[in-house]
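Following are the structures in question.
No value in this document is a laboratory result; all are computed from the given coordinates. Since this is a predicted model, take the numbers as computed values, not measurements. Cβ atoms are built from the backbone, for glycine too; each structure is taken alone.
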Structure P
Amino acid sequence: MRNLTAKPDLDAYLRLNRAAAGEWQAAIRELLACDDVGLTLERPQTVAGSLSSLSVDRGVVCALDLAQDAEVHLCGLPGTLLVVPVSGQCDVLVNGDCRQPAFPMATITSTQSISVRACEHSRLILLNPEQWRSNVTPGQGALACMADRVNHFLLRSNFFQDYNDACDSAHILFEELDDIAREGGCEANEAPPELDRRLLRVIDKIRMEPAWEFDLQELANHSGVSERNLYYLMKRETGMTPYRFYQRCRLIRVRRRLVDCQCDVPHISWYAADEGFSHLGRFAALYREHFGELPSETVQWRRRLQAGEPALEPPARIAVS
């Protein structure tokens, strides 16, 4: 049986999609607060990849998806950087002369310059903690435990209830990583939950059929359980109801189109309507509830980056009325 999801990522917090080298480089510089960022691509004139990020008080979590073989060069980091390869091949060159595997995780201090080399279709997670109390390099056991925590976070990210839930989970992750690094290890973590195959069928249908309109009875028939059992089964195993997950998937598809938008005036209402959101005010409120920002702010983030302007500050938690 598959784990909670076959694709651990941060799609809900996509910032760049099919980005060129300069834009990708500028985003990494912005998110990691690192002035000296270089990027070497096998095919410099083509797409570098996509980038997602979640910023909280305790730090930044970035997901890099490479569209080609690449090397990211970083020097003058403001603090510790954690590099976690999720898929593909990756290694790290430290201070120009010591190449080492990045698996299961690499920890880089502010005094080191690094080059992270990864092959096409690799996915890397970069974590930039705001505070890092450990002053020792974690051993292999601790690194494996830390990487395990990161993967658990990514698996759960597919079912975050909203932006506040995402922030809480990221805060817990940074706290756990710091504790493990200082203590030199951790107790065995629970294995990622395995979803019932009936739920996997439901999740795949919602994700893979964007034109499908929500129908709980049809979902129940598709999964082979009653409507009531499907509702409680999904709520218990993912924390989300079937409709809430359906709604989140639609919002993520709108976000992807907003990130890709290169129009002078983004057609937010069109994109929302295409996903079944007929009331623009309600859509904007839902979007902000899930992603911590308004649809227009998603567009502005990339445009500010392209214009060489500072990106907007990370959004605050959403007040719950």
Structure Q
Amino acid sequence: MLALQLAGVVWSAEAEDVLNEGLNLHDAGKLKEAISYYDRAIRLNPRFAEAYYNRGNAYYDLGRYQQAINDYTQVLRIDPDDAEAYYNRGNAYRRLAQHERALRDYTAAIHLHPEDAEIYVNRGSVYYSLGRYELALRDYNEAIRLNPKDPEAYYNRANTYVRMGKKEEAIENYNKTLSLNTQLVEAYYNRGFAYAESGEYEKSVQDYSQYLSFNPKSAEAYYNRGLARIRIGQDEAAIEDYSEAIRLNPKDAEAMYNRGLAYSRLGRYEHAARDYTDVIRLKPRNAEAYGRRGLVRLQQGRDAEAEADFKKAYQLDGKLKNKLEPLINEAKKKPRLTP
């Protein structure tokens, strides 16, 4: 009996050594090599929870989430009170969009570690993904109580307030986020959206500009800044933004449509007509684009083509007639180009 016990001690010590080699490789970013060492450690000691745990982490870092889940599950078979295994398995379930399982694991982790703010943040994010905003808000509130200097908790709470239609509270939380971490650049983008929703378009433009200084290839940011600029009468600047959005995303029909509107307001009808034509090419059933092109063609004196566009618009959307007729009557009163 004693000989067997001594052999177990030797195997355990050897498994520890192999594990440490794996951890060194893991820290060096050599994940696949690390896994081979974790495999060896587990073969030496099949109940070596730490080896399963770290192999699970390596699989997670490689994006092999189901294998990570399998290893965290094995850890919990050996030690049912391992809060970190519940937490990490919850993260893996979340990556696989298995939200209810993630919730169960985060809740188990909270039961074991009720003072860990990060777990509340992640559980709140799952509630947010499920549209359960009150529960998400409750978790973010608790995370902030436990760690008042966590910018991610404020950022996520701000996003939740946006979804709940509480724009003022959202802006306050984005402000707090950026006071704690000016590099959390998504907060500029989302605060810009919240400002626009609140009618504060100049501030919205400033935030989108700040975001673009970090992410100059964001078609969405150029598009949204263009929308805000239109609201403060900066049509030329808006056209520049829409043009950049289209350059970055040549299939952005909404940017084309809104650039067409801006060109129309400036009397640049040929440019507007081209944009509406491009929208129709991308979205042949876009009734609004036919209607708007028809209005432009009226201004160009191309009445027959305008009527054909209006007819097509009404075929696609019969309700559009009530909206277009006042605009058509107004367009007919304006000076027109000679065809």
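A few notes on this one:
- Each of structures P, Q was scored by mean count of other Cβ atoms within 10 Å over residues 60-67; the highest score is held by P.
- Entry that produces -25500 once helix-only ellipticity at 222 nm (-39500 (n - 2.57) for each DSSP H run of 4 or more, over all residues; to 500) is calculated, selected from P, Q: Q
- Distance in nm of label points 7 Å out along Cα→Cβ at positions 76 and 92 derived as 2.1 - corresponding label from P, Q: P
- With mean count of other Cβ atoms within 10 Å over residues 116-123 derived as 22.8, matching label from P, Q: Q
- semi-axes √(5λ) of the Cα gyration tensor in Å derived as 33, 25, 18 - corresponding label from P, Q: P
- When distance in nm of label points 7 Å out along Cα→Cβ at positions 284 and 300 is computed for each of P, Q, the one that comes out at 1.2 is P.
- Among P, Q, which structure scores highest (criterion: distance in nm of label points 7 Å out along Cα→Cβ at positions 52 and 244): Q
- Comparing relative contact order in percent (Cα under 8 Å, 6 or more apart) across structures P, Q, the highest value is found for P.
- Which of P, Q yields 2.6 [distance in nm of label points 7 Å out along Cα→Cβ at positions 124 and 260, calculated]: P
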